[in-house]
Structure P
Amino acid sequence: MLIGIDASRAFLKQRTGIEEYAYQTIRHLRTALPETDIVVLYVRKRFVMRGLGIIAEYPKIDFPLPAHWHVRGIWAPRFWTQVGLSLEMFVHTPDVLFVPAHTIPIVHPKRSIVTIHGLEYEFCKEAYSLWERLYMRFSIRYSCKAASTVVCVSENTKHDVMRLYGTSEARIRVVHEGYSHNDVMPDMDHRLQKIAKKPYMLFVGRLEERKNIIRIIEAFEILKEKYRIPHKLVLAGKPGYGYQRIQNQKCLMKNRNDIIEPGYISEEEKWQLLQGADVFLFPTLYEGFGIPVLEAQSVGTPVVTSETSSLPEVGGEGAVYVDPLDTESIAEGIQQLLSDKAFRDGIIEKAAHNVNRFSWAQCAEEISQAIQQPRP
């Protein structure tokens, strides 16, 4: 069988959630897929000037590929998926196409599998521009209709897709995402040592309205004023939609000097900060899955997260759940972990058991089954 995989997002240098999913599933499919199948990775090709000539440049793949795996570079001036990948599907049609990032090309084989990571734009409309909402609604609704199998990363996402887009349950597979765990923790670098001099609470992710950053800041202010906690608040990540409003709110806070924004952090820095945090904060407004919850749980850092969307499904019994729309609820959830050692230890112990339910190897194995065993 000839298996095509859209790898256009998998090998970016700075990966966020969907890009990390694409990277990890492809990496683990190397052993999950049969050696008798031929696999083609479709990547973005671009042309760059080198010396006196123009050469084709491909993304760097930082792991070895099996002999029966091949890389095919595709170039398109714009709309890579709908123009470049569609043309490739027309000229060289694989037996099955796997798209890990929710957008099926208009031209696609009858057997096409797409992963839907969540419908955030339907539930947090104020966090997206009108163009973003319209584009995602059209492309994802189309993908759910066109794909022979729709992979949803959680039961919550499955129910959203069925309810909002009318996708039949028979065509849906729920395959939970995995998480990475850094077993070797190097010494904290100088930049992060300054942060770790005092106890701190941590959020990691894009700094945008959907991630509920404003209420995190307001809850931190309550904790500083009401309980006199010594902690700093570390908000690690790139600015996103609504960042200026976040900054405006931060400027109103009495304890704004205790809020630290290190900007984008590397994978190594992320694990260093996770391991050193007293609490990991993830009370976001909507998540299709929520990998950061598992990452924090895996290093023994207690988690405060939302009681909504997929987060209880992911965090299991090993997290403190709060109302993401209630700043007082967020503050009280954090304070319970900081003030009650027995409760904190119990949450950490339950979290250690919870993370055993998830792995990228298991995710890839179930994706492989979907590729090998088509559903009606």
Structure Q
Amino acid sequence: MKPLEGLLVLDFAQFLSGPSAALRLADLGARVIKIERPGTGDLCRQLYISNLELDGDSTLFHSINRNKQSFAADLKKPQDLAAVRRLIERADVLIQNFRPGVMEKIGLHYAAVKEWNPRLVYASITGYGVEGPWRDKPGQDLLVQALSGLTWLSGDATQGPVPMGLSVADMFAAAHTVQGVLACLVRRGVTGRGGHVEVSLLESVLDFQFEVITTHLNDGGKLPERSALNNAHAYLGAPYGIYQTADGYLAIAMGSVPRLGELLACEPLTRYTDPKTWFTCRDEIKGELARHLKTQPTAHWLGILEPADVWCADVFDWKRLMAHDAFRSLQMTQEVARANGARLSTTRCPIRIDGQVLRSPLGAPKIGEHNEIVRQEFLAL
């Protein structure tokens, strides 16, 4: 039995953050019913990655809406709104990520619904919070990255701001939403009272930067200084970075620069005996190391560094990773399917409970696919 079995979650959310939070609750055993607009549904159905789609919906939609049911309802119609209210009265969790004010206009904001269902845990995800001058800005991941300072941490010093190649604001907001929901469910188990979880993409991506922002707040307000060569962390000295070798790449984390020079027979590195120079002379050190590592293949360097317990690694692409026994042993992928047979290979939940890998074969639903089931179970008079 999965830990959240028996709980009912209503997913009013669109795009990535809210649906990803609902997905994780589904992975943990909750029954998730996605409330969608008839006809168009979640706009993420048409948000494509590399123009790839399956059975009429984007693979992005499939990947974050598997293991859910869909109930189509036009919230502008009193009859549909009344049906949704009855679902809310039975639900344990509600997740929504509309802009501030939207749920108030519909009449499904927390202040209203907690009167119908005091045990409900209600989660709201916004772009920038419900107050302040940015409250109505579009809560889109790239824009949040740009406004949060995150883009000045990746890439080399000469590149200008570099965004991360994943929707990190969405993903961290989803994780924080799940944490808040689970905390309120635990409290509800003690007090019987639900609660309102509020998360914003901006706050989540600021928390993501807690280490470096804390440094900034305590070092006189210095801005991040990325290295000009092989930057991997703006606040760490040499040798931290990824380096080209004769046939690939090698990642080297923190460690003693002189010892690295001795192990690799790179005499210039042995001169930097003062650890302070590993930051102040970071680019010089990295330049020497980069030139030296190009002279031999990756396996040669790994054969020297790994036995010496130097933190280093080969740099894999997905093909090499997925062909490796280390990846295969995780059993990290699964196949899910729709009722019509459309199948998708995707990742599984990364959490194990009591040694059990959490899987489900259920693919993402069609719009309104489960209306009749939901009506019979929850709405029949």
Structure R
Amino acid sequence: MVPKFVLVGGFLGAGKSTTVARLADAFTQQGKRVIIVTNDQAEELVDTHSLREQGFDVGEVAGACFCCSFNELTKVVENLSLDQRPDVIIAEPVGSCTDLVATVIRPLEHVYESPLEIAPYGVLLKPSHGQKILAGKNARGFSPKAEYIFRKQIEEADFVVLNRIDQLSAEEIEELEDALVAEYPNRPVLRMSAKTGEGFEAYLEFLLQSGQFGQRVLDIDYDIYAEGEAELGWLNCQAHLAAPEAVDLDDLLLRLVQRLQQRMIDADVEIAHLKSIGMWDGNYAVANAVSNSTSAELSLASEFRGSEAELVVNARVAASPELLESLVRSELQHAADSNSATIVISTLQSFRPGRPEPTHRMST
């Protein structure tokens, strides 16, 4: 049996990680062996930690997007396949990337020597940005160059998934779907909440189709693309917290993300995605915020109390790396002080992504 390759696209904060976990669980329950490949511009990715804690086989391509590290992508897949050939490969690209049909899907078909069945390429739509960009709401938040990436992601998709419908009213869902259909005709639109599972079976069924998919090669301006990515500050941080008494991990994590979100709102910088995971002794919790206009939430609860925890913070924000680093250091220290604890930062990377330079680009 040829492994099926499922690429889960979508902008930062669209809900890709939750979708990937639900997909992996569904395929596993069908008796299939699943491997997952995550992707980031830097190491210490919350998604990788979270998926591993859930028991999945996960490899990470760090330091560049899939398109710029195509050989690393295939190497990670091969390493995860050494003991047993996978039935399904799920790949989650960087949320600020586009042009994946020409730089990932087509090279997998024509350059990579191992045969794969390419699933329909679906892009998850992030409602908060969809409402601002597609539905013409005020306070767009990002510049036209960042919006350019958002739109190009939808343009190359085989289908679009309107995700997070649990956070929308029926009227808002209809408004977004109408805007999608008007601007991107001939794109099937699915409605789903990866969090609650509503609409997930239809999404899974769509992916199980066989045929020629991933055929929409973009006409794309890499100068605008690069400038749009570079507008986002990128931060990955890992720290160890030690307290004299037991701390509620869920409360600690949610308060950390809430305070960081408020600091960014006060600084008038737009959040693309802000997430954190806390882990200790087999317990883990995840909290995130996907925009300035939606509340931070505890997306995975641990119900754990302990005196130590490993904390990972990922921030993708339209702000300078220096500001991001200052805010994260400050709020990690505040979290420690609030619990009479000590905090030691072991790694911290803060930067703007460089210009995308695809390993392969097959436009014909």
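No value in this document is a laboratory result; all are computed from the given coordinates. The shown structure was predicted, so the numbers you read here are calculated from the model rather than taken from an experiment. Cβ atoms are built from the backbone, for glycine too; each structure is taken alone.
One of P, Q, R was used to compute distance in nm of label points 7 Å out along Cα→Cβ at positions 35 and 291, and the answer was 2.9. Which one was it?
Here the read-out was taken from P.
If distance in nm of label points 7 Å out along Cα→Cβ at positions 43 and 227 comes out at 3.4 when worked out from the coordinates, which of P, Q, R was used?
So the calculation was done on R.
Tell me which structure, out of P, Q, R, gives 47, 24, 18 once semi-axes √(5λ) of the Cα gyration tensor in Å is calculated.
Structure of origin is Q.
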